[in-house]
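S.K.: What follows is a group of structures, each given as structure tokens.
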Structure P
Amino acid sequence: MRTFGIEDFWFIVQAAQWTIWLSLIAFIGGGVLGLVVALGRVSERRWMSQSMRVFIEFFRGTPLLLQLFLVFFGLPVLGLEIGVWYAAAIALILNSAAFLAEIWRGCIQAVPQGQSEAAEALGLSYSQKMRDVVLPQALKIAIPPTVGYLVQIIKATSLTAIIGFTELTRAGQIVNNATFQPMIVFGLVALIYFILCWPLSLYASRLERKLNVS
């Protein structure tokens, strides 16, 4: 056992970069996939809508920790050997895609039906209607909850410590196992999470207030 020192402090602080990188990968990857799923969810083709609904309900209805286990331990059983970094990224992207898709589905359906009817009356195709009429209006509604969900992604990355990914929480565990000073170690970890998440929470609330005013 040793005393918590400056090296331990910097080890935890530097580990925060992996939390940030993993959060960005999950947000961007989940955003791209989530948009596809959301568009499929509101599709006029019933089979497409229902299949996207199954995807959303599965990943929203099961724990993220279980999804991490399925990817990290399950894929090698199928002959697909992947590292802990890829397992964490894949699980978080799929999970984020489901939640973002549901958020965006609600935003798309919040656009007044009259807008779609007007676009159809002008002879626009389904893709033109979505691209030029519905999605630009849904985007304005979607920005606040989307920014707010990024906070949830940052906090969710802590679960990847269970499969051995060395992000902020895992770094705290490593240092605590060496120093046995949990109040200092995990207090610092909690402070860094707060520094990362609090500005985003404030920004999301500000955007929501501006939207309500407009």
Structure Q
Amino acid sequence: MYILFVIFFLISLFLSRIIRKYVRGNVVVRLIRILLMGCSYLLIFIFIPFPKINFEVSISFLLVVILLSIVVILFDCKQLLQSNRRGLFAFLPKVKGEQLISRFGEVSIIPIVEELFFRGTIPFEASNFHTVLMVFLSTVLFSIAHYFGNDKTVKYHVILCLFSITSAGIYIFSENIIYSIVFHIIFNMPWFITNVRVYLYQKERERRKNAI
């Protein structure tokens, strides 16, 4: 199981980097790119059981998941607040509409794919030792997957590890991957909103400039 998990991770990571590099273009192409990057990860479920999904969620547990996501977000609160300072928007790199599609993928398709692969592969029937080992392995690989093209600071990866362990705990406790997906979406949401704010500000600024 562990060897299979690592093999699929390495293959998927390699393919994702190639797809990210060469599949570029308009909105449709970007959507295709997001889907292609996810497909290679999900092929692992040809060899292992698909994780449990139950859409009849508990409202009380869902509230706990939302609270946990907010707690983890707070660890990155300083960076978020700084990035949302309106006075800095004019000096940030231009955000294009096509880029927002990729950002939207981070609160829609990508959380589903990543939770299915990194958390949905944790076996319930295994011993506690093997479960903990799988959580550790998935956390390490989750951090490695976000090393390329992202923040490489220690703080960023500590937050990622905390996020991964919390998401794994949610899945193990609930035995329902839906909660982990919701947790992931909420965690990614602030940065998506930030990019939308920057995009709208820059569009309005450009419109006013052209109107003069």
Structure R
Amino acid sequence: MNANDLTNAIAAVTIEVADLSAAERFHTASGLGAHVRLRASDVPTTGFRGFSLSLTVSQPADVRHIVDAALAAGATSLKPAAKSFWGYGGVFQAPDGTIWKVATSAKKDTGPATGHVESFVLLLGATDVAETKKFYVEHGLTVAKSFGRKYVEFAAAEGSPVKLALYGRRALAKDVGVPVDGEGSHRIVLAGEGTGAFTDPDGFTWEAASVAAAS
């Protein structure tokens, strides 16, 4: 096995933030802290960072519950929660710059909001989806869904807290409602079990899960 093989896909997602105390307050107040880790960083970054974090829930009430909590904690709305062809969803940007999308395939509520998240997906905006897909397959991931050069979703190992998916960078920026331009750090670090440090074709960095846990 290669030293950089991903035996359990993503073990943790770490968001790098300029103001750690403020980010901790936001993530605690919004409830989003259950999904990510935080780390201080002053590495320059501007514009679109090339990724989004997506929460899938069971009904529109849960979309509104999570989006409203984030907005009340200081997030900025990029796309208000609303019905769409695919279901119901909304997009917001955290004060630290991270873009979150909350969505459901359901268009009607079946009960009161619970705030329960069914799945957590990290969407990486790839310059060449096919090339990045090949890179991750060679590093041990298994493709669960693939739509040519447009979208790829990898299977998550049992117990893994987050799924990894690839989307064209331009298409992802359009989906979350921001200009595609951006430079500098992605401000995100991924951790995998059984892997050393490496960087994918789009500049997203990985570290060992033990390193992430210790930081």
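S.K.: Here FRET efficiency 1/(1 + (r/R0)^6) of positions 60 and 196 (r between Cβ atoms, R0 = 30 Å, to 0.05) has been calculated and equals 0.45, so which of P, Q, R was it run on?
M.R.: On the way: P: 0.80; Q: 0.45; R: 0.10.
Working through the options, I get structure Q.
S.K.: A value of -23500 was computed for helix-only ellipticity at 222 nm (-39500 (n - 2.57) for each DSSP H run of 4 or more, over all residues; to 500); which of P, Q, R is the source structure?
M.R.: Working: P: -26000; Q: -23500; R: -6500.
This value belongs to structure Q.
S.K.: When semi-axes √(5λ) of the Cα gyration tensor in Å, for residues 148-187 alone is calculated, the result is 24, 14, 9; to which of the structures P, Q, R does this value belong? Write down the numbers at each step before the final one.
M.R.: Numbers: P: 22, 12, 5; Q: 23, 11, 7; R: 24, 14, 9.
Computed on structure R.
S.K.: Of structures P, Q, R, which gives 26, 20, 17 when semi-axes √(5λ) of the Cα gyration tensor in Å is computed from the coordinates? Don't jump to the answer; show the numbers that get you there.
M.R.: On the way: P: 39, 22, 11; Q: 32, 20, 16; R: 26, 20, 17.
This value belongs to structure R.
Just so you know, all these numbers are worked out from the coordinates, no wet-lab data involved. Note that this is a predicted model, so its numbers are computed, not measured. Cβ atoms are built from the backbone, for glycine too; each structure is taken alone.
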